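Each structure below appears as structure tokens.
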Structure I
Amino acid sequence: MAQSVTLYNLLISCPGDVKDEVALVESAVDEFNELYADPLGITIKTRHWEKSSYAQSGGKPQVLLNEQFVNKCDAAVAIFWTRFGSPTDEYSSGTEEEIEIMLQSGKQVFMYFSDKPIPPSKMNGDEYKKVQDFRDKYKDRGLYFTYSSDEEFKKMFFAHLSIYFLSDKKVKETVSEHRSKLKLLGINENGQLSEKAFVFPFVLNSQIIMQEYISLIKTMYKEIAEINVGSRTPVSNALLATFQRPVDIDEKERDFFTAIAKQLDLELPDSFFELGNLCKDSLTSNILSGPTLNGSPKEREKYWKIQKLNETISKALEWAPIEEAFSGMKCIKLAVQNCGKAIDEDVEITFEVPQESLVTLSEFPQFNNEEMQYLLTDCEMSVLFGINGTADYIGYSESEKNGRTHYNTHLYGLPGYIPDYSDDFIEELNDVFCYTVYSNENKYIVKLKVDYIKHNTTVAFPTVLFVKKEIVEIPYRITSKNNPDIVEGNLKIQN
């Protein structure tokens with residue numbers, strides 16, 4: 001699982017005669033990270049000219065190094081032994097300049113002077129005198145320590161590193177930064193996040209709405225009416241007629257199509273149901289592949305367009321009462337945002353809504369058994385009422401550790417048996433609208449749990465919330481697993 005850490009850059013500043021100490025600093029930092037990166041979210045990364053600099057023209061070497069990484073460091077460790085380093089324009093050595101940059105910026109500098117024995121081959125009187133003079137410069141400021149062996153240096157440096165980065169102040173600052181920052185937001189009618197919520201007309205999340213169904217059905221009627229294939233002519237071959245059965249639209253279907261056309265103010269031509277000499281071949285037809293139709297391309301096209309029209313009208317008639325039930329209803333959309341630097345888990349949002357304003361599941365539109373069957377088996381209710389994710393926020397299901405199991409079609413009894421879908425329907429509604437609602441005097445206390453929310457991430461609520469009267473504001477409180485603080489606020493509502 002991804003996690004967020006606070007990264008500190010540590011500058012290693014030293015002349016070239018203390019390579020062993022540079023390796024010891026790297027080792028001490030690795031040990032610190034191994035111990036504290038996971039539990040405290042603190043990580044230290046070393047910066048040194050040998051590994052952090054790159055070739056660059058257009059400036060003096062030390063100035064370029066300062067811009068590349070020195071100025072970006074949070075602390076520094078400076079080490080001296082026999083050499084002092086090459087001078088810069090403003091200081092006696094690059095190391096001295098780096099130390100002064102850090103000190104003048106108010107940053108921590110760990111400074112060490114080696115008292116290890118000096119082999120004659122390494123001795124340079126002038127260089128060593130510069131080191132001693134520099135050491136005398138800082139002796140009254142308590143900024144440095146001395147060591148006599150590599151082992152002593154590593155122990156001392158690790159202790160100083162730990163004391164500084166694990167001090168109460170530093171840990172508190174780091175832990176504070178390494179927390180989630182949660183708040184409640186609104187989503188407007190255009191799907192955009194906002195610091196306030198908006199009340200707007202509810203629209204079911206459907207691929208096609210009733211107005212589109214009507215427009216599509218009218219177009220299909222027109223296309224069929226424009227296909228003229230003529231009337232049927234008698235078949236003279238008696239043997240052929242035995243296997244070639246004429247295809248017709250029966251009287252019941254004609255009455256159905258005519259009644260729908262009348263409701264849509266459409267006039268059907270006399271030839272609307274004529275299929276010419278279209279026949280069904282009884283020898284090659286089967287249940288799985290459907291009828292084998294013999295006829296001209298236009299005859300076959302007209303037949304299949306009529307079948308498609310029948311299917312589309314049936315779907316529209318199933319959809320119509322669902323859309324009608326929610327016509328005129330209003331809703332709000334909410335989301336929870338983590339604008340902090342750490343992930344969070346087991347987030348619980350608690351908010352208050354006046355009882356007179358919130359539509360609960362007990363007040364949900366009522367449907368007959370067939371309509372409930374249609375919603376359960378032909379629709380995805382989590383989609384119909386849900387809030388789709390966008391580039392700005394993810395859908396609720398993406399934050400769930402264990403996805404919910406929605407309704408699956410059940411097999412009931414004998415063929416033709418129609419079960420009572422009311423219990424399944426209520427169970428599915430409770431799963432889709434996964435809020436816990438408590439009544440408290442004249443208010444509803446609503447709770448929602450979000451399993452997991454990454455840093456810099458916004459999670460939409462699972463569904464819209466239906467409202468029936470004006471709401472001024474929504475007081476809320478957020479608690480979570482990884483943040484001991486309780487977040488409280490008021491989300492303003494624009495009606």
Structure II
Amino acid sequence: MNDAYPTTALPLQDGDLLAAVDLGSNSFHMVVARYVLGQLRIVDRLRETVRMAEGLDRKGGLAPEVRQRALECLSRFGQRIRDVPPQRVRAIATNTVRRLAAPQSFLMPAETALGHAIEVVAGREEARLIYLGVAHAQPSKPGELRLVIDIGGGSTECIIGSGFEAIERESLQLGCIATTRRFFENGKLSKKKWRDALTEVTAEFQQFAGTYRALGWQEALGSSGTNKAIGEICAAMKLTKGAVTAEALPQVRDRLLQAERIELIDLPGLSADRRPVIAGGILVLEAAFNALGLTRMAVSKAAMREGVLYDMLGRGGADDPRDASVAALMQRYGIDEGQAARVEATMLRLFDQVAGAWALDPDDRLMLQRAARLHELGLALAHSQYHVHGAYVVEHSDISGFSRQQQQFLAALMRTHRRGIPKSAFDALPDRLLAPARRSAALLRLAVLLHRAHEGDPIPQLDAHAEGNTLTLTVSKRWLDSRPLVRADLEGEPQDAAGLGIALKLLAA
């Protein structure tokens with residue numbers, strides 16, 4: 001990372017606890033680890049079958065009984081991590097929450113039940129975290145490529161990576177619950193139904209199968225409960241020692257189809273809670289084997305939750321994947337690094353003066369730094385309304401390391417860094433982020449305005465004081481007098497800042 005863009009490291013002490021919560025579409029998982037001598041030592045695991053995807057209707061609504069089941073589970077998880085500091089906990093929601101028509105109506109009570117914020121991640125970010133967990137649990141040989149397939153309740157992620165880096169990531173709307181409901185909704189199983197479904201699901205994998213097969217891999221691993229369950233069935237049927245092979249999978253499928261109905265499925269080694277959704281899981285895995293030409297897939301003992309833990313170790317420090325993503329965006333869109341650094345430095349001066357009064361934390365500081373680096377991204381598309389273009393790109397791109405809420409937060413700062421403040425600018429953000437987002441936007445606006453001329457001369461005096469929603473800014477009179485354009489812009493800023501709910505007072509000294 002360029003030295004002009006420092007980050008604030010997240011200090012970890014020996015003995016600190018970290019927790020990762022995975023709100024999956026089938027099961028909710030929590031893993032608690034202790035940081036010891038630079039390593040993570042797992043001290044507790046919790047898993048509950050919630051089947052969120054089971055309660056999702058076609059309009060994006062969630063059945064009340066499933067919602068209640070989820071909230072009760074999160075309440076129990078929350079009791080276990082009640083004493084873990086918020087910055088040491090990451091809770092990640094995946095496919096089912098992504099598909100809710102009104103996610104905040106679930107997330108607000110869910111965060112209350114858990115006692116911690118919940119992030120919603122896009123499918124490709126979910127894939128990166130899955131790969132990270134598998135890579136740390138089972139390190140690959142140097143230079144080797146590996147394929148990781150994770151069949152969840154609502155989606156399936158396929159990743160090719162090397163070492164700890166995910167090179168190719170894909171996410172398909174094909175989970176064990178979703179696929180079982182889609183093709184076997186009435187509970188009936190038949191060879192014809194299976195053939196028709198297999199053709200349709202295989203076509204989903206074929207969208208990227210050519211790219212994956214051309215890149216190749218030396219090892220294939222399956223993560224998540226579905227792959228683990230299928231591996232256990234293969235072992236119980238004495239077909240393998242726990243792996244899944246191209247020879248074993250059709251035998252498992254034929255044994256499954258003997259049941260004719262889902263509730264009658266009798267597969268050795270299959271748990272009762274997995275029986276209602278295993279048909280969809282086996283179907284998805286058979287399609288993956290067919291499309292990707294797999295012959296053998298070992299089963300990993302790790303999944304996304306472990307990846308979230310390891311991702312937390314790098315956050316806020318030199319290995320934060322979000323900073324690498326921001327640097328890549330700056331390069332791709334040809335952003336003026338000098339101007340970005342000037343705006344960032346001034347914004348940090350302002351931030352550090354008001355952070356205490358405005359209850360802004362180190363994470364807000366990091367997000368503001370990233371917004372400063374990216375605020376001119378839209379200029380690569382068009383000068384007119386460039387703040388709108390840049391915000392759209394950031395909100396709707398797959399950006400490694402960022403949750404959906406973080407991208408929406410970043411986009412809101414970019415959208416409001418100049419011109420008027422639209423009433424809808426912060427609508428996508430949860431209530432807990434509204435105050436820091438509006439206050440951060442005010443600081444970014446001032447930093448951008450003060451550097452409108454793109455000049456490198458330092459600003460001799462710049463003092464900020466905050467009290468409630470009032471921000472007082474004192475600027476050097478001599479400096480302002482020599483910059484009539486900046487003075488005019490500053491004089492008009494209080495009116496715009498009111499759109500952020502902030503009363504801005506300007507003083508020249």
Structure III
Amino acid sequence: MKKFRSVLLALLLIGVFCLPAFASELRLAQVADISSLDPHRVSDIYSANVIRQVYSNLVQVNENMEIVPDLAESWENPDDLTWIFHLRKGVKFHNGEPFTAADVKFSMERIKDPKTASPGATHLKEVQSIEVLDDNTLKLVTKRPYAPMLMSLTRYETSILNEKAVTEAGADYGSKAAVGTGPFKFVSWSRGDKVTLEKFDGYFRGPASIDTVIYRGIPEDATRLVELESGGIDLIPGNFPYQEFANIKQNDKYLTYMTPAMSTLYMGLNTEVKPFGDKKVRQAMNYAIDKQAIVDAIYFGFGAPSKGPLSPVIWGADPSRQPAYPYDPEKAKALLKEAGYADGFDMTIYSDNRTERRSAAELIQAFLSEVGVRAKIEIMEWSALLSTSAKGIDGAFMLGWTGTGDADGGLTPLYHSFNIGASNRFRYKNPELDAMLEKGTATLDQEARKKVYAEAQELIVQECPLVFMISQELLAASTKNVKGFLLYPNMISPLYAVTLTK
């Protein structure tokens with residue numbers, strides 16, 4: 001009997017010691033599904049959030065939007081045109097391939113290749129040559145001095161890929177394969193449902209604490225909130241329902257996060273479509289809409305009417321600006337009459353189905369009707385809205401823009417004619433503005449740059465290829481077992497330092 005008990009005890013002890021450690025799974029809900037995990041082919045924030053966990057860049061930003069090393073440990077400028085990057089040694093891709101300067105060259109050339117049609121091409125358009133000096137040293141030479149180079153290289157669109165992985169996956173890269181050097185590996189993407197990642201034990205900073213990360217696309221605000229409250233998800237990393245934030249902030253079961261956003265909400269106008277080619281019509285639409293009413297009714301005060309094309313938290317935003325186009329329906333009517341549209345016109349506003357943008361479109365529709373503009377609203381799936389508006393949509397469209405932490409990243413992708421067909425969805429072309437934006441990037445003196453961008457902002461406000469809407473506050477919430485999450489102003493928060501408690 002004693003022998004039996006001893007054997008039983010031994011077996012029980014073996015069972016205890018062989019039990020797997022607590023496997024941590026972080027579940028997040030975004031407003032929409034991703035469009036791809038190929039960083040060089042996307043321009044949406046939902047894909048960007050997942051990409052941020054899978055890939056690395058030469059440099060990155062921290063929560064204060066300061067530039068910090070990533071794959072590049074250090075860099076130097078022998079002259080105004082040359083950048084030398086010294087890369088980390090011993091870094092591995094998720095497929096086991098070693099990371100070298102050749103991967104950076106491949107990635108940058110892929111971004112610049114017109115066949116890729118990369119939205120990120122704008123960030124590298126000034127790069128004239130890319131040279132591998134050795135496995136751990138890369139040399140970039142620009143066509144002219146390029147002040148925002150480092151900030152441009154923090155963008156998710158300039159993530160570093162592995163050539164072998166891209167070649168092997170072919171057309172499936174970004175949907176069935178995604179290989180980076182980041183803290184989490186791509187496992188699977190079930191379209192319309194979820195993306196699954198798992199920690200990469202070979203990450204150069206050491207393994208993450210979280211074993212598995214699951215991103216779900218949940219468009220409905222109420223459903224995301226119910227999932228958080230019921231334990232179906234752990235974190236809503238942004239786009240938390242504005243109307244519910246005050247309530248959940250008072251509930252000690254949850255942690256809440258808030259920070260000024262780098263992003264701005266706007267209603268874009270395709271300037272190649274009548275009547276939006278007429279500046280007076282565009283100005284009239286700006287005067288016709290009460291932006292403060294939208295802030296109050298839809299964003300519950302978590303925001304402010306836009307002062308121009310840049311969020312106030314972006315470097316280079318002109319602090320002296322007043323809100324662009326105060327509400328003045330009579331002035332809107334007068335401008336429409338001058339443009340030959342005294343009786344108004346018919347138009348379509350395209351939006352995805354998220355609550356705030358759909359509701360904003362409905363309020364805009366009501367305001368426009370007061371000045372004789374008859375707008376109908378058409379709801380589109382997120383990725384369809386992005387692709388259609390990039391090609392040139394037949395009306396107006398509800399979107400937002402984050403950019404980098406620099407005025408160039410907030411202005412050049414949207415307004416420079418180089419980006420028509422990609423991120424310049426207004427299809428707006430103005431040689432004077434192009435010249436200003438190019439001068440801003442080539443000016444190395446920071447105070448002089450600010451003056452150039454102040455002029456550019458004023459010109460964009462006057463030309464208004466969009467309806468300036470609001471600068472937002474970012475809101476997020478999680479269960480209390482989520483520790484170490486930081487809400488970044490660019491809406492792209494890394495999860496490497498996040499932990500979960502039981």
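Every read-out reported here was derived from the displayed coordinates using simple, explicitly stated rules and does not represent laboratory data. The structure presented is a predicted model; accordingly, all values stated were derived computationally and were not measured.
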Inset, instruction - Identify the structure, out of I, II, III, from whose coordinates Rg and Dmax of the Cα atoms in Å was calculated to give 24.4, 103. - result: III
Inset, instruction - Using semi-axes √(5λ) of the Cα gyration tensor in Å, for residues 106-153 alone as the calculated read-out, with 31, 12, 9 as its value, let me know the right label among I, II, III. - result: II
Inset, instruction - Using the calculated result 13 for relative contact order in percent (Cα under 8 Å, 6 or more apart), pick out the matching structure from I, II, III. - result: II
